[in-house]
Each structure stands twice: as structure tokens, then as C-alpha cells.
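Following this line, the structures themselves.
Just so it is clear, none of the values below were taken in a lab; they were calculated from the coordinates. A quick note: this is a predicted structure, and the numbers were derived from the prediction, not measured. Cβ atoms are built from the backbone, for glycine too; each structure is taken alone.
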Structure I
Amino acid sequence: MTVTDDSARANADADFPADFLWGSATAAHQVEGGNTNSDWWDFEHDPAAPARESSGDGIDQYHRYADDFALLKSLGHNCHRLSVEWARIEPAPGELSRSAIAHYRRVLTALADQGLTAFVTLHHFTLPRWFAARGGWLAPDAVERFERYCRHVGAELGELMPFVCTVNEPQMIALHGYLEGYHPPSISNPTLWKCVGRVLLDAHHTAVRAMRDESAARTGLVVQLPLLTPARDDEACRAFCHDLRSEIVDLHLDGLSPYDGGDWLGVQYYRRQWVDPDSPTLSAEPPPGYARTQMGWAVHPDGLTTMLHRAARTGLPLYVTENGIATEDDDERLDYLESHLAAVARARREGVDVRGYLHWSAFDNFEWAAGWGPRFGLIAVDRGNDFIRTPKASAFAFARVAATGRLDALRGG
């Protein structure tokens, strides 16, 4: 048998095809550090806010990006998701920072130089301080202002962005910031959060049009799709769960199409969630027997297969753009990777068009209101010792799967 025949046989036996994309994800505010012009910086430093601590220097990726990308390449990644920071690019209304654009050009060029396909998020939770002060997503011209920013980025950086993510988790921006109240702007209003969800869906469609005008980037929405379950079998709880599912899942998926909703869809999945209208957090504790992460989330890999099938009804190609576990125990991370990659492989066998998997996260980083405690990364960062990066065993296991397309390679098989 020839080498070509050997390769063909190996690929035929693989769980994932040779052109599958393998990588990890970050967000600018969580890794760059010093994002002082953003609403999140203000939120972290407000004693009355539920944020536990400051993002501070992040993991200093603003300066260390080139070394980080080289490290990811050495670990078998062929793509990477990151965000550009609106608060840096447009520090005042209508004022474009040439320095920030030049910085992100260097960042994306360094990524391309490593042969990593870029997934670039335009809005990953943070807003410029001036935008938030005007009312954020509730301002009457919020979508118009976002469109202007998107056009700037598309015109300036478009050739370096093969994939563009318009808005990261629009439903969670609405839910966490306007109903649960533990993200900015810390509002808890059962009407406003639904309004914001619709504004953000409009913002996505507007961004798709803007990017198509300004660049050749393939543009998509990235949505978190938890598997929602009523905590009790009573009418009120079932109705509440149905309402949440309508806003968190159906509104955004049914609002997309291959024609005007984008070129692809990012699925972000972490947990099964039992919802309860009588709970202050709107959620109940998972039933006994479920493994839980540092975030308190129930580990339920079958839910990823279920939500990939639900997302497939949009008719768009799918990429898993976030999936991971917060844990100090890297053996737990290996178990999580094994079960959730198996869930993706199962969805593919069942006909779902999943074309890539990006783990959350590349590095242990700042986890929003939860602060620095949760450990999501494939790579540890010693923030007290010059931000030294140390790949975990799970990072090398992930590299073996990426190299072979085989799930059994995770354990060295």
C-alpha cells in the first residue's frame, strides 16, 4: 500500500475529516489587559457591582500575542478565535484610533503568519464607555453606531479576517445584563431584556450587511445554546422554561437564514440548565448525580448533540465556537473533552454539518463577573510570575486529536 493509500485509510477511520478546523477561543477583555475605556472596566471597579475583581493586566496578551499564537500552533491548532476591542478602536463617538487599528493589523498578521485561520469577534460583551453612557443597546441609534464601527473594521482589516463573528452570545448579553443583572448595566427587567435581544438580532443582521459591503469575510453569529429543562413538572415552571427557550434559542436561530442571517453559525455549549421562576437566579441546582464545574454548571455532553441538531435547522454550516469546562482538575478537563468531542462526532454521523471545534479557552483567563477563580484554559498562566504560560496535559491530548482526527488519540491511542 502506498503512503497515499495509508493516509486515505487513516482518514476513513477518523472521527473527523482532514479539513476539520481545530482551535481555541479568547476574548480581548479577558486576555489583553488594561481595557480602561470599556463599560466592563467601570463595572469591575464599582463597589456596588457584583463583579468580584478587576481584569487588570489580563494575561498581558496585548503584548504577548505573537508568542501565544506560536504556542497554539505548536499544540496543533489550525484556527483561533479572538476579538477586536471596540473600546480601543473607537475611543470616542466617531473617532477612529489609527493606533488600535495598526495594533490589530499586527495581531491578525501574526495569526496568519502561524497559519491559523482567524475567527474575529466584533463585539464580545464589552462596550465603549461612551456607548454605554448613551444607553447602550437601548439607545435609539445603537444599531446605527454599531454598524459604523463594523464598517470601519471591515474596511481596515477585512482581508485579515477569513471568519467574522458579529455579536458574541446576544441572548446572554440580554439575559445577564438586563434580566439577571450580574453583567453591565446590572438591570433586572422582564421586558427590557427581551427588547435588547431583538435589538442585538437586528445588530447582527446589520453587521452582516456591513461586512459583505466592506470585505470578503464569511460572517456569522455565535450563540450560547444551553439545554434548558424545567426544574419542576408544574404549569408555571414549564411555561417559564418555554418562554426562556423562545428568547434564548428560538428567537435567534429562527431569525437566521443562509440568505440574510450570515454565512455560518457558531454554537457555544456548556451545560444542561434547570430553570425555575421562583429562584432568585432563575435556575435550580442540578439533580444529584450530575458532575458540576467550578461555575456550578451541570456537565451533560448529550446536550451538545441535541443543540447542534437544533442549530442545523437554520441551514447554515456550523462551527462549535466555544465549549469547555472550568476546573482545577485537568483529568476532569480530559473527560469533558472526550465526552463532548464524542457528542460532536455523533452529530456529524447523524448528518449535522459541523466543520470545526474551538475550545474555550486557550488560556486560563478573566471570567467576567466570576473573576480569576474559574480555570477554563488548556494553558495555565502564572500571573504572579511574569505571566508564564504552561500547557496542561489536556492541551497535548487535544493536539493529538487535532493531528489525527481520532477521538482515541486523546488518551494516547
Structure II
Amino acid sequence: MLQNVLLAREIYASEEHKMMQQMIQDFINNEIIVQTDEWEKKGMVSREIWERAGALGLLCIDMPEAYGGSGLDFSFSALFIEELAKKGVSGPGFSLHSDIIAPYLLKYGTEAQKQKYLPIMATGKMITSLGMTEPNCGSDLQAITTTAVDKGDHYLVNGQKTFITNGYMSDMAIVAVKTNTGTAKEGVSLLIIESDFEGFEKGVPFNKIGMKAQDTCELFFDNVKVPKENLLGEEGLGFKIMMTELPRERLTVALNAIGGAEGAIENTLEYTATRTAFKQPIAAFQNTQFKLAECATQLQVHQAFLDRCTQLLSSHQLTAESASMAKYSTTEMHSKVVDECLQLFGGYGYMWDYPIARMYADNRVARIYAGTNEIMKVLIARGLYKELFQQMKAREKQ
């Protein structure tokens, strides 16, 4: 509907993109939306929907075919993220699995690790999660207290993680731990921990404000023996790896916000065209027209920036600062758009049966996860001053 107003998006212009978009839309409308109510009651989606996504080639989209992926570029993953968000689908954590965990393995995993995990991840028969956040440690990842003690042929892991997307259903988690604690070599490392390892327990899914079909929970590690071959990358380099990969994660959050904003506007256009007040459609009132014009304009501006960021990521040129700008700005825009749209629904906008209500509840966390928007501003400002300070230091040495 909005395509009549918005400029054509070149990143999704190919026939291959259009074919995939139609397949994704059919998948969402016919197989996901119809199960949303049931998933929300259970606090998680079904394993069958994961396997169905895998069968359609919608998991690990930009992973090489040699490892079970579709071998496409990131723009196809971006398309999937946006289409899910347009329909307010927040239960299946497909993006974390495909766009965060899979790249970690591809870039930093050994050949054995890639062969073991990526092909089965692409089928949806293995669901994955990422264990970073702890009860007393959010954005400050260097402050984690989960430890991994070297025991020769294995690590002994103890600690706790919280707010873990896909946590309850996950068959494997990449977990950030402290190694060599109390020594000069102390640092953050990443371990691949499978859910059937003895001592690995999961809490029940949280009862959240929104994203009610997403199985977000706590993970507990009580003397979990993790084989040395499950170290991802080098010991002590986990923090550097996480910082390197965060731009992609933040871009996926931004893409979700773009899709969500577009879906909210489309939903509201349809509602205001048919709902009447004072003997005329709500759409006939100038306030309605102006509010939706403002929302559509903000969407268009942010889409242009996100398209550029998507192209940069595909060519491995996306900077941490640009990703932070994208995440911060689009999630703020998304929240404002959904709020404005809900207002146009009146009392019905507050009813859970209306998609706009779910969108309103679901989108709030985007300004918190993947680094709070306050942290995004810190990173952006740091980037702005970095080059200047380097130049000043260089002049001082002359």
C-alpha cells in the first residue's frame, strides 16, 4: 500500500527479491499469524515453525551453501526481518539465530564447529541463543561474572545469564564467560554450550510486557563441563569478537523497527479509511492526514539510511558508529510512529485483539536490547571525537 508513496527500494528490486518476498508473505499469513494466539498462551512458538522456515530456506540465508545456507547476500535476510516486523511477528527468534549466531560461527569457528552446527541450524532442527546479559550486568559486557575455569581438557562453567532470546527452546548457546580470572590473562571468552550438557538449566519463559510468544528466559550453569574444542575463537578475545559483531546485530534491530513502523502505518491507513466518526471516515479529518503524513515521511527518511547501511554491511564496510545511529534513530522513530498510530485507533487501539496493540507492546524493548539507546549515543559521540583527538595527539608529538 505504501509503495504508492515511498520511493522504490533498490536493495529489494531484483526478481529474486520479489519472489522471496511473496514466499515470505505467504509463509507469514498462512502459517504464522494463524498460530500467534496459541503461541502467546504457551509463551513460545512451535519447533515445527522453525523447521518449516528451514525447509523454505529462510534460516541462515546469507551463509554459504557449503554450510547449508542459501548463499545469498544480507539484503535477503533484511527482507525477511522487515516482512516479519510488518505483520508484528515477534515470537520466532529467527534473526538472532541466523543473523547473529550463524555469523559468529562462520567467522570465528573452527572448520569442525562450522560443519557441526551451521548445516543443522539452517534446517531449524537446532535452535540457538546468545548468552551475554547477566542479572547485574547489562550493557557493560566486561563486567560479566560467569566464569569458565580451565580443567585441562575442558572448562568448568558457573554463572547465570538473563533476558535470553530463544533461551527456553535453545539447543545450543554461545555464552560469554570470564576465563583466567584473577590473573594477568583474565578476559572474556566465548563458549559453545549445548543444552544437554549436565548442569545447564533453563528458567521458565518470562512474562513480559510484549513479545509474549518469544521464549525469553534465564540460563543457569552449575559446574557445566564444556570441552575445550567448544571454545569459539581465541581465549580472551570474546569481548573483541562481540564488539566486532554488534554492528550487524544493531542493524537487524533497526530493520525490525523499519518493518514495524511500515506495518503500523499500513494497518492504520486501512482502519482510518473504514472507521467513521461524526458521519465521516476518520481519514477525512486533517489531523489524521497530517499525523500519517508525518509518520510516512519519517519512515521514508529512515528507510533510505537503512538501505545504505544494509549495502555497507553486505560489503563489510558498516561502521560501529553508523550501526549505532541506525539502531538509536529507527527505534525512536518506530516508537513514535506506533504511538501516533495507536492514538488514531482510539479505544480499540488498546485492545489486544488489534495488531496495533501488540505492536505497541512489542516495540518498546528495542530501545533497550542490543545496547540501550543511551549507550548508542555514547558510541556515536565517541566516534565523532575519535579522529579529532588522534589529530590533536599527532600534533602534540610534532
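With distance in nm of label points 7 Å out along Cα→Cβ at positions 27 and 379 as the yardstick, tell me which of I, II scores highest.
Of structures I, II, the maximum of distance in nm of label points 7 Å out along Cα→Cβ at positions 27 and 379 occurs in II.
Can you rank I, II by distance in nm of label points 7 Å out along Cα→Cβ at positions 147 and 299 and just name the one with the largest value?
II
Out of I, II, choose the structure whose coordinates give helix-only ellipticity at 222 nm (-39500 (n - 2.57) for each DSSP H run of 4 or more, over all residues; to 500) equal to -16000 when calculated.
Details: I: -12000; II: -16000.
Source structure: II.
Determine which structure produced the value 77, 62, 41 for Cα extents along the principal axes in Å, calculated from the coordinates; the candidates are I, II. Mind dumping the intermediate values first?
Details: I: 67, 57, 48; II: 77, 62, 41.
Checking each candidate, the match is II.
Where does the value 43 come from, among I, II, when percent of Cα pairs over 21 Å apart, for residues 155-266 alone is the thing being computed?
Values: I: 43; II: 49.
Going through each structure in turn, the value belongs to I.
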